[in-house]
Structure I
Amino acid sequence: MNDRRFENWKPPVVEEGKLNKYNWVVQHEENLKLGYKTDVGAFTYINAKNNVLIEDNVQIGSHCSIYSISTIDNKQGPITLKENCRVGSHSVVMPNVTVGENSIVGAFSFVNKDIPNNVVAFGVPVKIIRKMSSDEVKKLREDVDDI
């Protein structure tokens with residue numbers, strides 16, 4: 001994969017409650033930590049009231065919602081998206097969740113529990129479908145190195 005979109009990557013300007021140039025929005029932007037070469041899809045909403053850490057090389061699809069606080073069930077807590085994980089479009093990530101390194105969360109998933117490293121998970125609620133082979137993890141890593 002020789003993807004040049006990250007060739008001159010710079011962190012996006014994030015202003016409280018305003019769409020940025022990539023059309024995603026953050027509330028409590030002071031509590032968002034965004035890693036290197038992250039890719040957040042258009043129309044994603046991030047509520048970072050209780051801290052959101054998005055590590056290096058993370059991809060988040062469009063129309064996702066990332067909530068460090070939920071007023072529906074009064075849950076709150078930090079969210080961590082570990083290095084090189086991917087969250088599919090239209091997924092919802094709830095408070096107190098960590099998505100592990102290299103893991104892939106399929107589109108339209110409701111992520112209400114931790115996802116370990118190197119797995120494929122999806123569903124409502126999310127379920128771990130399978131562990132990735134070492135060759136699959138190596139390929140994901142190579143794709144990142146090519147960027």
Structure II
Amino acid sequence: MKNTMNATRVGALLFLILALVYGYNAYQIPLQPWSMDEPFTSRTLPIFLSVIGSIVALLMLILPDNDAQSPAECFSGPGWKVTIALLVLMSLFGVALKPLGFLVSTTLFLLGGYWLLGERRIKVLFLASVPVAVGLWFLLSRILGIYLAPGELFI
């Protein structure tokens with residue numbers, strides 16, 4: 001069996017490191033005294049995501065990859081421009097949260113992300129962005145009771 005370090009395995013190794021660091025930081029989340037004995041706390045979902053991410057990364061490292069490219073071939077493709085643009089968009093989303101609020105900034109982030117990924121039909125962009133943003137807002141604020149500030153521009 002030929003076991004070379006290809007682009008898939010490099011990505012899986014980086015993802016494994018990210019998942020493990022995320023899991024370590026999840027254990028650092030402080031718990032309120034009354035929630036220490038609860039089955040679901042502020043640590044539960046991050047720890048679960050870390051475990052699932054680690055399992056997926058390990059499977060990608062262990063299982064054979066028949067159509068793998070070398071890292072040089074993979075990292076020189078045109079997808080890096082979109083990746084960097086999405087990272088910039090995520091940073092702008094973080095900056096926009098305080099002045100615009102969750103609902104507006106999430107809608108704009110999804111619109112921009114879908115557009116960067118190639119969707120150009122305006123109707124599809126809005127039908128894919130607005131319901132997801134409103135659904136997330138409803139889930140977080142109304143069902144889970146998390147306060148989401150409306151934004152400094154709307155106060």
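Tell me which of I, II gives 16 when you compute relative contact order in percent (Cα under 8 Å, 6 or more apart). Before the final figure, lay out each step's value.
Values: I: 16; II: 23.
Checking each candidate, the match is I.
Starting from the value 71: which structure in I, II was percent of Cα pairs over 18 Å apart, for residues 24-103 alone calculated from?
Computed on structure II.
When distance in nm of label points 7 Å out along Cα→Cβ at positions 40 and 64 is calculated for each of the structures I, II, which structure yields the highest value?
Values: I: 1.0; II: 4.2.
Largest value of distance in nm of label points 7 Å out along Cα→Cβ at positions 40 and 64: II.
Can you tell which of I, II yields -3000 when helix-only ellipticity at 222 nm (-39500 (n - 2.57) for each DSSP H run of 4 or more, over all residues; to 500) is derived from it?
Values: I: -3000; II: -21500.
Comparing all candidates, it corresponds to I.
Between I, II, which one scores greatest on distance in nm of label points 7 Å out along Cα→Cβ at positions 16 and 32?
Values: I: 1.4; II: 3.9.
Across I, II, distance in nm of label points 7 Å out along Cα→Cβ at positions 16 and 32 peaks for II.
From which structure (I, II) was Cα extents along the principal axes in Å calculated, if the value obtained is 60, 49, 23?
Values: I: 41, 36, 20; II: 60, 49, 23.
Clearly, the read-out refers to II.
All of the numbers you see were taken from the coordinates with simple rules; none came from a lab. Here the structure is a predicted model, which means the values were calculated and not measured. Cβ atoms are built from the backbone, for glycine too; each structure is taken alone.
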